[in-house]
1. Figure out for me which of the structures P, Q the number 77, 62, 41 belongs to, where Cα extents along the principal axes in Å was derived from the coordinates.
2. Of the structures labelled P, Q, which one yields -12000 when helix-only ellipticity at 222 nm (-39500 (n - 2.57) for each DSSP H run of 4 or more, over all residues; to 500) is computed from its coordinates?
3. Out of P, Q, which structure matches 15.4 when mean count of other Cβ atoms within 10 Å over residues 165-172 is calculated?
4. Can you spot which of P, Q the value 0.30 was calculated from, given it is FRET efficiency 1/(1 + (r/R0)^6) of positions 109 and 477 (r between Cβ atoms, R0 = 41 Å, to 0.05)?
5. On percent of Cα pairs over 32 Å apart, for residues 125-388 alone, which of the structures labelled P, Q is highest?
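Just so it is clear, none of the values below were taken in a lab; they were calculated from the coordinates. These numbers come from a predicted model, not from an experiment. Cβ atoms are built from the backbone, for glycine too; each structure is taken alone.
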Structure P
Amino acid sequence: MNFFFLTALLLICACTKSGKKENILSISLTGDISTLDPANCYDTVCYVPVAQIYEPLYEIEYLKRPYTLRPLLAESMPIVSTNQLKYTFKIKRGIKYHASLLIPEGREVKSRDFIMQLKRLAYLGTNSRGWWLFDGKIKGLNDWRKSVKNDFERFFTEPIAGIYALDDYTFSIELIRPYPQLIYAMAMSFTAPLPEEAVRAAKNDFQSVTMGTGPYIVTDYNSNQGVSLEKNEHYISSTYPVDGDRFAHEKNLLKDANAKLPFIKKIRLHVIKESQTDWFNFLKQKTDILNLTKDHYHAALTADGKLKPEIAKDNISLQTSPTLIYWWLSFNMKDPVLGKNLNLRKAIAHGINIDKFIELFTYKIAQKANSIYPPGIAGYTPSTELPYKYDLALAKEYLAKSGYPEGKKLPHLQFDTRGTDTIKRQMGEFIQQELKNIGIIVDVNTNSFPTFLEKSRKGELQFWQGGWVMDYPDSENVLQLLSSSNLPPGPNSSQYVNAEFDSLFEKLKEMRDGPEKTDLMRKMERIVNDDLPWIMQYYTRNYILYHHYLENFRYSDIIYNGPKYLKIK
């Protein structure tokens, strides 16, 4: 679901008497910190501290797009058996946990610690939000979960058939069926290792107790106020990247190649919920970086999305980047009116001005979608075109073909909003007016977000705006939203069912990235476009401001351990 820069980032400027910037980075968090437990952190606020403290086997390359992985605590990429059912991981030697009250002397990370964390994800007593990554995928894991239940002692002593250590630095995972996304799961903080003795000492409660291997160590924590972090002087898990893409070379982001990390001495994470506070602090040079919100687009940007001269003159730079967050208009494919009438859905697809929607509700910031896949994942191509565009004449033709010429005898359509705020209501009213132009009457139903989610889980929506924040950069994470295996209460809220699509999805989710998978992705996209359960709208794009003294800055919405690469000059 973001790099620490998805929130508005606040640097409270600590200066010496000489006026020189101290080596301290302070980041603002937009809400309270839900947890510091890597097994349960699954929101963009807690990701910020957790990613500085804990480390999994792999991490996303900081300077490459599309996103790829590199070893972090792992010594190398995994050894995968020919049938793709066994993954063997070798870990680096000499990596030590932060000294803590749980293990004061700190100790070297061992392969059994990864097994302990995987157990924590499956253990009912942890109630982990990361369980979905492994549910039904690892040999014996679900049986272990049912057998152990909440028995704390059996949690430690009961082995799992498909997860075992070969030695102190090697362990294997055996799968029930191929699961190439396992490599991404092992790059998420959910799978960061913890030693058994720490889990016993903490009684499996890591809500506020930490002992990771990351570049920063917790020195103070309050969930409502923030976290203070200090550089881990013994950090050896990774060094600054030696490779990058064209953008990295153009921006001279490789000058610190292979340098020891981290560069910044201290990080202070402050819970600051008001975007106006971030804005003013940034303008006063009390902040390093600011992720612009809609409130400040007009103040910072010109009509064509460029940085205003009065902002740029103060040595402030702008960086833009697409994210792995994207939006579409969704139909309930089981609805007797919309779901059964392809021509009606085509009329709607050609009758809504997506460019105008983007202009009105994102200040032209968003990137218009050209595919069901967002930029940044393997298989996405900028040259892809959607089979619909804004064309009122064509919309009216399809409406007539649907059996409702000029909208006559067509029941009112029901558009449900995702919230009660002004913007959400205005979005609904925009859709209402656009379709009125071709003769379709739409009623806008305003929902609180929890109510909207409840309707979605029950399959009670007819027409609405859908959206997704990708968990990992793989097309499987997109296509699972349209699989019949994920019908409500699962994420397939469109209730889309296509036997050919489902058959191809079962193949795709077991495939590694490559030409064969890309061909399958395109075939599945054609099926979706032909059936039209979605009208694609846009990919969220972030506009980030940052001051000249911050070096090595590269925005990403899914790289959360980015602070270790930053440098204050």
Structure Q
Amino acid sequence: MQTNIKNLDDLAQYIDYSFMQRLQADPDAREDGIDSMPREVFRGHYVPVKPTALENPIYIAHSHTLFKELGFADALATSDDFMKMFSADLSALPANYQKRGWATGYALSIYGREYYQQCPFHTGNAYGDGRALSILEVVRNNKRWEMQLKGAGKTPYCRGADGRAVLRSSVREFLAQEHMYALGVPTSRSLTLYTSQTQKVARPWFRNGSYSKDPEVMIEEDIAISTRVASSFLRVGQLELFARRARKNEHPQALAELEQIVLYSIEREYSEEIDTNLALEEKILLFAKAFEERISTLVAEWIRVGYCQGNFNSDNCAIGGFTLDYGPFGFIDDFDPHYQPWTGGGEHFSFLNQPQAAEKNFHMFYTALLPLFASNEDAKRELENIRENFPRVMQGKMIKMWASKLGFSQFHAGIFHELMALMMQTKVDYTIFFRELSNIPDNIAPLKKSFYAESVLNEKLLILWAEWLEKWREHIEQTNDIKSKEKLSAQMKQINPKYTLREWHLVRAYKAAEQGDYTLVKELQAVMNDPYSEQSETLQEQYYRKKPSELFHVAGVSHISCSS
């Protein structure tokens, strides 16, 4: 796209505040947007809120890739008016810009079970965007981009917290979103990252070198605001909220508000797949099928690249079928089906249980649509059939994904299950193993680069690995349509990344950033935005290696809390 946006006046011509114009505002919202105390929001799809600006903002980084896609000049990121806007100061924006953002409420379901107690009033009417505020929508080349500030102060959904995000978590999210995009996994995006020269907040965290699973001390941390960008920030939890209200007939317009947000979600995220002229039931059934396709594809892609969401609640499940909300996420080091980076999570959100977690979220999505089918039993049964088909759709995506990682044109269950057993016995680095396998090795010597600790000395295991590799090579030679080893290797290297964003990479970067040194943030940004390439020998030595043994089980490195 041509770089023709050099200031906010240039950007103004592309503004389109669809969400606020098409949906209903909370009728109890304050006109001035100063609405920061926890309260129940009984009606409406959003609350207009004035964000709280960072004091003395400092530029850290922006996404050159996304700027180019949007047609933004790179110099825009450090211009005074742009920095003010994306560090939450909307007071002096040009005409056409809203001086307030919007926060949304949503319901919470954890692994398919409805929860209310996280809401301060235990009703579900005060749970939502506690520190995330959308401030802008633009349309460029027929593509909509919603821009949301993370850490821009309190909203009515803040539940008594301060509405801020710390630099540590903001660096993680900023880098992770663009890394996922470079990996080819559907995701929200990162636009900018600013911190404050003067403001700090207290957060619970771990002592240095601790092995604790729970935060032990309160520490002062710099605050920051990252801007994340997506086609929308609509979530399964939002549909759930309005469905719960309709189901309980909480107010006369409850069912109408549910229908409105469902139709808006379809138009916003699925307009190319669903004809707007269809009847309501037809639209909803196509919506369910399309979302089923997207969410199952997404989760298979997470596992392909070694990513674990950690907290895959329905409120972290985007209607658009992309990765949303990089809080307690992690990229796996040594292969463990039960890997879970978040101390507050559980096995239900662990690495290889993510397909089951997706099914639970899809069930809540299905449940949210049911009130709209109250008088149409045939459509309801068809929707139920779509719901019941989810495990088969998910399994098909997983089989296809595993075959691609192994370089197979036809999936071989026996070879795959033998591999899983060996990987669990051996303690194998997930990313390095599949990348080395992508070189189509003649023997197991290259694969041993991915083996941790004493595994390389276990002769029995090494014999089993040699036997497995021989079976794998025979299957490739018998079934693969690509006869050239070089072509197959190149194909596999586009499936199996060389670099993934490990937590121990991130710790070094955000600790340096806390000292005002952003060199490692920018280095990581460059490396992780090109994850399939070989890159330089120096970078390979730094980032293509196993996790150092002394970092295993260390709090804040091997596991994290949700503090951000």
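1. Details: P: 77, 62, 41; Q: 72, 61, 50.
That value comes from structure P.
2. Source structure: Q.
3. Matching structure: P.
4. Attributed to the structure labelled Q.
5. P
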